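Taken together, the values in this text are just the output of simple stated rules run on the coordinates, not laboratory data. Remember, predicted model here, so these are calculated numbers, not experimental data. Cβ atoms are built from the backbone, for glycine too; each structure is taken alone.
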Structure 1
């Protein structure tokens, strides 16, 4: 009798869990589809920064209104093979694990969009698992240009400063469409630690990294690895 009740309870729990997972998946797919055309109104990080600081700087700008150097520099700094993978750069992950001084880590732009837009900062296995799921959805349902556009509009470039338009205004009083290769490279050089780095600080390490990004951007443009977003 006890065994039978336990089995019945287990079946009920499994049915409820299955329903919950199906509903959660449907909601996730629906939200990703909506954000293919609708700009995310706010992210969890933006909200927490607004609570902490009392304000944030943000001004959404379409990809076509940005200087070409901006997405090129972003790819060079964060994901040189952005156009050649489906969300996960396994070669990049292996290289990042082998060389801690490498220019970028193993997380792709698609993974960073998944984390920044749909999830929360952190390094838990739960968050990483959800990030992988959202990355697959994003790569399946969004074109590469949309992924790059969203990334450049939600990335943080200083405390409470989100997106390249707000960053360009914050640091130089310019629009994102006015950034040349030098400024675009130095702006991306503050990643992934924008609260402790500045593109206008004159820091030799930032300047050197900016130059490396500038060269990388030129290489990506020349060898065709920017075809999916340029």
Structure 2
């Protein structure tokens, strides 16, 4: 499990992963930490990455997946959760400004939706439970932006999974699953991590309301199953 910071990548020479590391780092610098006319709000696409980049708190790893099945790839990605939790950022006063970028250069673009989305869907509950977000990035992802549904901020030149700390604004994503059981799991994790320190009272109320609604949906499902 080899993780490189941006500054370490600049020092690498004749490394088998260098091309992938450089390409993704250039994409981060030219896209994620820049404003975009289609973003739907002022500021850069990812507001936490500029400081993470400046403070050398973005770590990248290249994961080789040739001839591996989804379960084997999941087994490789899963331990990064604990590594992320244990790795202190350079500025401990701002632990939110850090990220792991896992690069999958051997995942063909045509398979990215199946492989990257599949691994992300399977492992996201594990990461959310620990107060983390696991995002999927590739050329064909259809996930829209929060402020412009026609903008696709998660499209990357190489398939990626990105690990970062959960933030208050992630409530929108955690309320989105159609499965009420999954929504309950996500919302309970959100409230566990932010319930005592949410700065936005509206988000606190919305989280509790969404949780109550999801529990009611499960109750109704169980009632229907019992009657049948």
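At-a-glance table
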{"read-out": "Read-out Kirkwood radius over Cα pairs in Å, for residues 62-149 alone, computed value 14.4, structure in 1, 2", "value": "2"}
{"read-out": "Structures 1, 2, by distance in nm of label points 7 Å out along Cα→Cβ at positions 142 and 214: label with the highest value", "value": "1"}
{"read-out": "At a computed 26 (relative contact order in percent (Cα under 8 Å, 6 or more apart)), which of 1, 2", "value": "1"}
{"read-out": "Origin of the derived value 65, 41, 36 (Cα extents along the principal axes in Å; candidates 1, 2)", "value": "2"}
{"read-out": "Identity of the structure behind -13500 (criterion: helix-only ellipticity at 222 nm (-39500 (n - 2.57) for each DSSP H run of 4 or more, over all residues; to 500), calculated), options 1, 2", "value": "2"}
